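As structure tokens, here come the structures.
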Structure P
Amino acid sequence: MMRDQWRARLMLLEERLQGGKGAGSGLYLIGTKPGLVDVHAYMNVWFMQQNVPDFLEQCFETADLTRAWFERLSEFEGQEPETISSTDALRIAKHAAPRLVAATTRSESQGFAPGEMVAVCPDDYGKVWVEGELVHADSQRVILQRITEEADTLHVHFPRAGYLVRRI
């Protein structure tokens, strides 16, 4: 049954990639350049490639555009991560200043104001609250200013989704 679901999803991609259908151009899902929607769709096809490669090949037999799209996206290369020690990371942070961010709470649904002391933590099992002065909050992110012995002044960025925020 799940294979039928995967096949149906791939056929949606195939139809989207057919020029003239929706916003598909044949190259990418919503235009002539790759976008976030391509990344989101790509990871599902990549998952199939990693876990059920033979089944993906069967699906590609009737989805030429999707195969070409997947191969095109697979050619992109990201940056190689640089490994540094925690000591080096703290040294770099201590000698850097946070980028200036306008103190604002536009689109902030809980009524917080810049300068308030708040705490932020994940809304899952990892309930470790991080405290600091609110610098910025909107519908997408929260930025706290923290002053630590190890790194002086830091701005710590949290996504809004998946995190709780409270006054302290």
Structure Q
Amino acid sequence: MKTLIYGAGLLGRKAYSILKSRDDLKIVGFLDDAPLMTESLVCGIPVIGQGRDLRRLMREGIGAICTTLFDGEARIEISRLCERIGFEIIAAISPESNIDPEAVIGTGNIISENVSIGKGVVVGDCCFIAPGIRLGIGENVEDGTNLQIMDSGSTPHKRKNITVLSEDWR
């Protein structure tokens, strides 16, 4: 299926690195709302438009999208818009992650390598889970949450549905 990645930044590149090996998808381009990104190449793939081009791209036969904006609330909003237009929302889940079969994983998530999601964990929609995160029984993740581990000198903080954890959190 022809697929877009919405967001050509670091998270978009992460999603591309996960999705490029899937036989059922053909990544045909990135979308990015930054005007300077238009017509550039990211990971050798063209940036073929902005959010305003979604309906046109759907009419041109692109059927799936992975949204990779870092702001979790924006990622949810864009994913819902894309779904209303008719796109299938694609998750980018690394084959190098360890997800228990009894975990419940929502749609449109980006789950990195070296992530462990245990039995009974519920991960909402449109979440980003960075390398090294371990989620066990009873640790549920709300829609649009970003989880990442910063180096040990960082201070844990939470803002605008973005959770950043220091290494001593483990």
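Please treat every number below as a calculation from the coordinates, not as lab data. All values reported here derive from a predicted model rather than from experimental measurement. Cβ atoms are built from the backbone, for glycine too; each structure is taken alone.
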Value 3.8 of distance in nm of label points 7 Å out along Cα→Cβ at positions 66 and 130 was derived from the coordinates of, among P, Q, structure P
The highest value of percent of Cα pairs over 16 Å apart, for residues 50-137 alone among the shown structures P, Q is in P
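Supply the structure label, taken from P, Q, corresponding to FRET efficiency 1/(1 + (r/R0)^6) of positions 26 and 122 (r between Cβ atoms, R0 = 30 Å, to 0.05) with the calculated value 0.15. Could the numbers behind the result be given before it?
Numbers: P: 0.15; Q: 0.45.
Comparing all candidates, it corresponds to P.
For FRET efficiency 1/(1 + (r/R0)^6) of positions 34 and 90 (r between Cβ atoms, R0 = 30 Å, to 0.05), which of P, Q scores largest? Let's see the in-between values first.
Numbers: P: 0.25; Q: 0.85.
The structure with the largest value is Q.
I have 2.7 for distance in nm of label points 7 Å out along Cα→Cβ at positions 98 and 146, calculated from one of the structures P, Q. Which structure is it? Could you put the intermediate results ahead of the total?
Working: P: 1.1; Q: 2.7.
This value belongs to structure Q.
Can you spot which of P, Q the value 1.13 was calculated from, given it is Rg/Rh (Cα atoms, Kirkwood Rh)?
Numbers: P: 1.13; Q: 0.98.
Structure P accounts for this read-out.
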Work out which structure the value -11000 belongs to, where helix-only ellipticity at 222 nm (-39500 (n - 2.57) for each DSSP H run of 4 or more, over all residues; to 500) was derived from one of P, Q. P
Between P, Q, which one scores greatest on distance in nm of label points 7 Å out along Cα→Cβ at positions 18 and 106? P
